[in-house]
Structure 1
Amino acid sequence: MSPKIYLRILQGGLIASLFFVLFVFPGLLFPYISSKQLPFNILMEALAAIWLVFIWRYPEFRPRLNLMIYGLLAYFAAILLSCFTGVDFNLSFWGDIERLLGFFQIFHFLIFFFILITVFRTWPEWRALLFSSVVVAVMVSLWGLLGKNSYSTIGNTAYVSGYLIFNLFFSALLFLRTRSNWRFAYLAPVLLMFLQFKNMHTSGAIIGLAASIFLVILLVGILTVNKKLKYSLLGVFALGVIAIVFLFSQQHAAWFETSFLRNLTAQKATFQTRLLSWEGAARDFKYHPWLGTGFGNYAIIFDKQFNPKFLNYDRVETYFDRAHNNLIDIVSTTGIIGLLTYLSIFVFVLFYLYLGLKKNGFKISQEAAGRRNLEIVFILGLLAAYFIQNLAVFDSLVTYIALMIILGFVYWLPKEEALAAEESNQIQVSSFLKNEEREWLALVGLSIIALIAIFQFNVKPLKMMSGVITGYSEILRGKSELGINDFKASLTGTPLDRDGRSVLINLALGSPDFLSTLEPNKLEAAYNYIVSLSEANLEYNPHDNLANLQLAQVYDLGGRIFYQDGTKGQEYFNKAIAQVEKAINASPGRIPVYFAKAQSLFLSGRVDEAIEVLNYAASLNPNFPYTYCRLAQVYIMGDKMDQVKDSLDKCVDGEAAGQLGSGNSLMSAASYLVEQKDFARAIKVVEKLTEGYGDNADVWFNLTKLYLIVGDIDKAAVAAEKTIAIDAKYQKQIEDLFPTN
């Protein structure tokens, strides 16, 4: 084939890959991630086969390595090496479906980069690529602004923000490069993308974009030859800095507390949780300074160094698999070597941009060289925005692709004139592939290798995810046996089976009733299958807190399922207690893990030991109310009502009454509080009871009486109306409570 055909196929393939950002297939696990990454992998593997033959046949198209590329290759080498030295090779190399950021997955972005710098050789080609990216970003913005989900097709507000930052600057580059009046059309998408960006409320991205705008203003002010513009921009920069300093000096003012600016300060709860996470990473660094815990294995650091104070800020999202700071994540999981190689990429990028500024005389003007310097300033602004926003998040498919585009653009800039001159030169053909038969033989051979990789590492995982979703749906429809068989047929050993197994494990732990629909002779086999899945997940990393906890909870479930068989039930409870100890050893500060141990101890009849465990958990963070709720539950269910008052009070006062457990526990707690004449707390418990038993007239009737006791007539009237609406038989009793004058 001619070089032109190769170029158009590869260029078209890369442009087509940008539109994968719009893909969301509901029939897959984590559809916002897997719907994009796996099709992207498939396309890159197919294009790689064509690209290899292309550069083999036409040597002059082979990428010329420079310092930036050496840095990029060194970083990927450091990541790969850390996969083998880390704690969980599977997670490091293949990743999990929730993120799909293992080495294998991100290697496809490196393929994208090398194809990019090979085939995009002229400005019209780059214009088509940048314009296509902006078009997709506009579609993402419209979907977010007009659709049901503000995070559009990307699925995460932080990812959306980072993606839009790149495309805002891509629009600026298109505007700067175009000399006709049509250039203003490139600014049209900016307002739309800004509106979507604003709706994401992502603090790190807001700070990053603001900082980049200030940097652009400063650099243009310094470099422009127009003195009026210079003084104006430098004045704007100075006034902007003064305004920001003034605004953030008012952090304790009432108006500031209610403004969006508060979310840009350290007061924000999510920043506090991340700060605790980063402090833990710093403490753990000495144990793995050179190559870290292995790429993608930040969770083991977070678990090991978990600070119980974390629960003061967030009671739900207590598992971090990323540092939410790209630099900390890299140095923690790939060590000093990984961090230095990563930073080297940007050091060399800055070096080449500096050379560009120097070549053009360090001046911004209307001349061609001056306009090129303006482009470079905007690229510096983009890199600053990307780098700063990544101090509060991490990369994803959408930002990886955009980053590769801008790195490729930086690679191309100094070569633009030389590549344009080469267009007219006669193209040499490799002596080995000069024969077209050999060329097609190479294409077929490499395509077959690519197809094998595509099927094994992408199609099979896609089929697994689809089968898992089918099995999950069957179980929810009451067809438990059929659903479990779907899981068995789907989980056949793909590199991404971990998350597929977790779906059934979590379903069994969260909704174990589906197992009771199985015939008695099939129940134990199904349960043993779930145990085997949990054990398989633990094999990846025997020190994984979550995997150990899941297996402990599965054993605890077995104790409850086979409770009537005293020996077997006790055996499972003992296994659960032993397993949860391993989870505690992996994360000694994680309070909820102690709840699992206490539950197994209680169910096995060791009530006092369960209380002792929960008291220790309470000592780790006396301000965490969930622990007191669990203590109160054990006291109630263990018939130790004489000891329940203190823990029950702290549970209710901590606005955590829902953690008391089942309806029976809530009812018992409410009855006890009424007996103690503690009506205010009793009301909070019964209010929580109405959330799960809102169709129970008796619950609403009791709440009506409690409101009347404390003199809250309005709420009593509302509760009375609900009581009668549910059961009209209460009409007479309600009338007796509200006598007419």
Structure 2
Amino acid sequence: MIANELNRRLSNPENNRTIMATWERFLSGQAPAPNALRCLIDDSWRRCLDVQVDPTRQQAPSPVDEAALTSLQHQHRELLTAGKPVMAMARDFLAETETIMILTDPGGMILSVEGDPRALGAAEDIHLIVGSSWSEQICGTNAIGTALSVGLPVQIHAAEHFCAGIKQWTCSAAVIRDPYDGKILGAVDVSGLGKTFGPHSLALAVTTASRIESQLAKLEMDFRYQLLERGMAKMASPTDGIIICDRRGYPIKVNERAATALSARGINFDLKNTTQIPALRMGVFAGSTRVDAPEWLRTDWVEPIMEAGERIGSLLTIPGLPQSGVAFHFSKKEKATNAAMAEDTRGFAGIVGRSPVLTQAVQKARLLAKTNVPVLLLGETGVGKENFAQGIHHAGPTADHPFVAVNCGGLSKDLLASELFGYCEGAFTGARRGGMVGKVEAANGGTLFLDELGEMPLELQPHFLRVLEEGEIYRIGETTPRKISIKLIAATNRNLRDAVAAGQFRMDLFYRVSVTSIPIPPLRERPEDIRTLAEHFLGKFAEPYGVPVKQIEPELITALENYAWPGNVRELRNVVESMFLLNDGPSLGLNDLPPEIAAPGVAGGVTGAERSFASRGSLEESGREVIRETIEACQGNLTLVAKHLGIAKSTLYTKLKKHGLDQVVNNVRGPGR
């Protein structure tokens, strides 16, 4: 109703004459009559006066020279790439409408123009052309400049323009924002002479801006995919912390040693996605002034990650600290030994412990390794599901063939689709020349391990079901199927039956992947394995440093056995590694325990009878109870909670919402926190 009234008002010739008279009085220093102008126009005119825009201006400044324009278009090449297909459609869509579509940078400089040739000719008269600036500070009130000033969709009609030379025009513009951080990247404008006014122009500008933002998001996804593909090969370092940063300087992937390596060097750096390293910004994100690297970041730790001759990110390697007086160098023999050790741990040898519940799970896994039926591994975060998957693979007929792992919870829908199925050349903007083999195809003849299966987007599930049922895949962009044969091992910490009931997981896929299942016990249900695990980890940590294996004092063992280990084996490993790195002596004692574990009341002070209470009922209920306990133990500190659980903070937020635990956090923190 309000929009219709506004359109009737703007299209009324009498209203245009009133605005023109108001403009003349405004320039003579008289205040506009009440309701004579829209607030948007009144505010803009006043800004124009403040910066002394010439109201008699007949056209925008002359366009920049060819060299400057080329440099500008290169600087905003991603915006132009994202806008190119949309602008190409505008050429045909706006034909015979006497209107044009314009793409600008965030300063109002026109980068591209398409539309009706007749309107293009008229636009040249006022320099509404590529290379000219239409910022509000130069050309006064106009849709491009004003939209960029207020950050909102804007429609400016006829006399509402501030400068006399463009009052015959009507224009509508919407800003384009970076889908990552919301920063304004430019604007889309639809302009024509006054007689072309219509409400559809603003809707077209808004829709086009949205489509360009979607294209930018896809481009960013492609960059991240390439970045991860280039950097993931180095993530498995046995000693160093590895951090992959994107073009903006944000960490997007870290290995399990990164936090320990930073902590051991006294570096206080939060590995959340929201923590930026400005010195690692590059390209269009670099900014105009040089930014010094933080004091802790050594230049020799930074390795650029390149793709097609262009830097798409950075790989940071934080060397693990050796023990006092021990030089940290590896000979070829030591490297070979370490590689052999890593190879050994991929089978059942990597599953450490002799408790009855663990032994039973391993025996079941050994039996299922000889079959080709899908296996579903059930267990909480950090219990060692991938170790079981590796064991099943190496103990079965697929041992001499590939083992390919994919985490379904760490990627977006589109990126996961590319990761699983691959794509052909030209399937999308940024696709690699020659296409890419997907992980399903790469596992052909061997084993495909899908971790966090319950997080697979619902839209992808029917496509993956077809892979299992038909034994064939289609790369993205292809119409010819490729035959494959794989052994599927999937893992989840969710109750998939509940997910099926909630409509979050397909029933047919559930029955297909859960032909057989293996529940993997949490560490709190096998406290007798804690000493064995701790000693095993200490042996592994001592090997590369060439130091004797540290002993564990009995009091420390008791404390470790009385802790509930919500992050399971992964958390125990991290704690033992932290104690190992920060202790120079021959043994570890109670004083070496991290404060959050040693402090009274942390979710570990439980008796043997209480130890398994959280595991009663469904796996889903167990997970909820463990998270709730950890929140209370850590007094609502979510960073600490995520660390204990061995999960990313973003994953923790998802689980809080899923389990309805937000109020628990608020209650624990109390008022004012």
Structure 3
Amino acid sequence: MTPEDALQKYFGMPSFREPQRSIIQSVLEKKDTLVVMPTGGGKSLCFQLPALLLPGVTLVVSPLIALMKDQVDALQARGLPAGLLNSSLSLEEQRSVLDDIRTHKLKLVYVAPERFRSQSFLNALPKDAISLMAIDEAHCLSQWGHDFRPDYMRLGEARKAIGNPPCVALTATATPDVQGDIMRTLEMREPVEFVAGFARENLSFRVRQAATESDKLDAIEKLVKQHKTGIIYCATRKSVDNVADKIEDFAGSTIRYHGGLSDNERSMAQDVFMSRKANIVVATNAFGMGIDRADIRFVCHYEMPGSVEAYYQEGGRAGRDGKDSVCEMLFSYADKRVQDFFIEGANPGKALIAAVFDTLCAESDANHEVQIPVDELCERMVDKVNPMAVSTALSVLGRHKWIERYDIPGKRMKGTRILQLGKSGRDIPLDGAALAEKADRDESRLKSVIHFAYAKSCRQKWILDYFGERNSKNCGRCDGCKNRKQQSARALSNDENTIVRKALSGVARMSTKRPDAPWAARFGKRKIIQCLLGSQAAPILDAGLDRLTTYGLLKCEGSVYVDALFTALENGGLVQTAMEGNYPLLTLTELGGEVMAGRAKVELELPDRTAGAISTGSNSKSGKDNLAASSASPELYQKLTALRAQMAAQNGKPAYTIFPNTVLVELANQQPTTVSEAIKIRGIGPAKAKTVLPVFLEAIQAHS
């Protein structure tokens, strides 16, 4: 039977998707094969169909019991010989499955990775009956992957133990580093690699800048009302409950899903969503593998995820029926601290792992066992620690066989048995350099998410480049592509070119020169703009930025114009956001440096000039006179300045604490008559709108 015949007979499909046919041919030729294809790309067929054509049994390693049960049920519903081996089966049922493998009654057997811990299980497997080993979610075996699972690390040795059958490893998300890890761990022999198909033609990727909870809830309301069916991913259990409570008014009954629920509660929640009894689920990333509802129209990340891999895998659960769907991240840089906490928890250092072991030894009973929750264990340690880091340390100690974790009957917690008696934590054979490297990789993955959020290019092309699928085209659907369509870049006049170079020199002047980076970022965009506008705000003056040669270089242009100018510089690729420490900072790109130096010219979508529309002439004037002359109404500006001076004298405060010069310029330019019009001017907040602004509005009306 040909693969095409099998596809029609067993699965009722008329044709393969690209590159399924080539993958299946590689597997049938018994070549080790690595498959990296996106969620919804049809990976399962790439091992299920060959399994039916190969002479023996295909052993499928799958990470979740619920997931393997769903797949086995689906195969059995088609009349295909499939079974499973996991802890949910009795010993008698497991023996029956092993007998069915020996007698070739089964063609596919799904196995949980933790089964390979048992040597007796490996001995019981009939090795001569296994034709293929298929490893689903293969990124789980790499500590550089976003969902590392220690039990997957044994699969290379397990493959040897069952006779080294041909192997196919499949995953939806693996960077080149992770791909290399998969092939090395499984000791693949001259593997055939398929890294393709990441482009999802029906998905629109968006990043919405959402600094406040109100911004995020407004965005979710629009998504729910427009698209009806979707998943909202949150970073923490607390966030899940908060969001679910807040959206009930417009989303109706919502499903909640996170690790704090019992197994039964999570199973019920998933069943309700999958059976279409509810259309909105708010969840942590625990809600993931095995979610195969085809009509999910949107996936929203309420907080930034920890990696681009996680974002793309979770976003890929939308639109699996091929219809148009949306993947939207609600981005606030402040959310980074949540992911920082997770990274700290996932990467305990050598010292902390040793301290955890020593604490366990001190708390153990006569049987060398400890039965206390992780939180209580943290309290008994000398220093304050991240509970997640302690949990990770326990896993590391278990992998090195210094302790053994076991279930306590009737309790939702595990006990710990000390295996290395009479030893100290300092004796644990840990590679400190490897631990540090993993932490660095996790930090790097988070930085990639932030780079993605600030990128102005095509979102899908950015993701494809990240995964190593080069030379892709712009998707035309994401927010980056749509924003570019709305722009009309043009050649700059000499005056505009001078303004652009002044702005770029302001960025360069507020950067640090390093051998590896000519313009290493030091300040955020807001502070750079304030400096160029000649702001007298305390942070600017305290930092001595008023002494820079670029201080006040664009004060005659006005804050509205300079804000729009910097947006154009970002969109044009002349400046970019960099991550240094805890804040997003602005730096020049290589192209920006060339333009600043006058060695290159670009076309930009520049805003119309406001305050800078009137020439200041060649006469030498004071800063205040320049501002007056540069406003659209110098006479009104002088009146507003006099009014401010009078108010400052009455209150005994410096004039700039009432309104800075740049706000007075914009008031003179725009001449608002209502609070709602005036509050759009940067520098006028709600408090000033109530206390100070009314007097200025009266002066503007009187002038008019």
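Work out the source of 25.1, 84 here, i.e. which of 1, 2, 3 gives that when Rg and Dmax of the Cα atoms in Å, for residues 306-521 alone is computed. The correct label is 3.
Given 4.8 as the derived value for distance in nm of label points 7 Å out along Cα→Cβ at positions 58 and 354, which of the supplied structures 1, 2, 3 does it correspond to? It must be structure 3, since only it matches.
The numbers here are math on the coordinates, done by the rules we state, and not lab data. All values derive from a computational prediction rather than experimental measurement. Cβ atoms are built from the backbone, for glycine too; each structure is taken alone.
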